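Every number in this text was worked out from the coordinates using simple rules, so none of it is lab data. All values reported here derive from a predicted model rather than from experimental measurement. Cβ atoms are built from the backbone, for glycine too; each structure is taken alone.
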Structure P
């Protein structure tokens, strides 16, 4: 029987494919709960061909959100923003995350502790292509993606902009055995 908890073994990712090939959003709300005993691992990742990306990962048992709403060709607008919060998140207890974005304003909430920040750059929209993946980064052949470890642990209550990813995975019977290998 399927539980509402999704187990990630570090070798698979759970993709959420967009209806349209490109997703251009001014507002995003992403929430989930996780538990792990690992200090490193990508919780979710999405990217676009223009260079936009959003990645939430564990680094040294802390939560790191990397976000880029766009940089320009000349390099005079640098959009990369990185925010770190929490510690000792590899304690095998459940932790809740809520990311609320409206343009460049972000609220990052970890276990009911909110941190507000504003992204670098001048762009307000997040342009992502095809999908957002939970549990790691899809294999792209890029050296940067290979250096990051996939998530090992459990997630539940995954929501992306009003879409219950956990429920969609359950209805599609996406278990680690038939998720996408990374």
Structure Q
């Protein structure tokens, strides 16, 4: 009688082992399938920022852009940074910061906040006229030369010839702006 109960218990234990093994295998297959689907979805999602003003054809892919695209984006970034008034500076700078990746935010955001406060407090208006734009696609650098026109409290300052170097990056269909630095002539 004791052996009969042991045999039935052994059969029940084996059955439960098979059931648990099947559940674990099905769960593992489900996790693997969901992981594959998530990986496929993350790689399939492409984001490309189109310049607000398109005046010529350009070519982009998931890992590269052409000079025309980079030129139009540089024009847009320069517009956001230097064509400002006390009434639009916050909006312009907020749009500009959306192109900056999070690891570069702290340095640039603090600088933009200080500039915006100065522009508002001193009633500064500026306009940048682009003369030349030179692009290095390999380095994703754009050199912009032009004339910066400013007024402070309604008084026009002398136009200032300036040159700026923009550092950009493009990967996975996303354009990023890393820096805008004024070049100081030697």
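When mean count of other Cβ atoms within 10 Å over residues 131-138 is compared over structures P, Q, which one is greatest?
Working: P: 24.1; Q: 13.2.
Biggest value here belongs to P.
For structures P, Q, calculate distance in nm of label points 7 Å out along Cα→Cβ at positions 19 and 163 and state which one comes out highest. Walk me through the numbers on the way to the answer.
Values: P: 1.0; Q: 7.9.
Evaluating distance in nm of label points 7 Å out along Cα→Cβ at positions 19 and 163 on every structure, the highest lands on Q.
So if we calculate distance in nm of label points 7 Å out along Cα→Cβ at positions 67 and 99 for every structure here (P, Q), which label has the highest result? Each step should come with its number before you reach the end.
Working: P: 0.8; Q: 1.9.
Structure Q comes out on top.
Out of P, Q, which structure matches 25, 19, 16 when semi-axes √(5λ) of the Cα gyration tensor in Å is calculated?
Numbers: P: 25, 19, 16; Q: 61, 20, 12.
Source structure: P.
Taking 18 as the value of relative contact order in percent (Cα under 8 Å, 6 or more apart) derived from one of the structures shown (P, Q), identify that structure. Mind dumping the intermediate values first?
On the way: P: 37; Q: 18.
The structure behind it is Q.
State the single structure among P, Q that was used to calculate helix-only ellipticity at 222 nm (-39500 (n - 2.57) for each DSSP H run of 4 or more, over all residues; to 500), giving -16500. Walk me through the numbers before you get to the answer.
Working: P: -1500; Q: -16500.
It must be structure Q, since only it matches.
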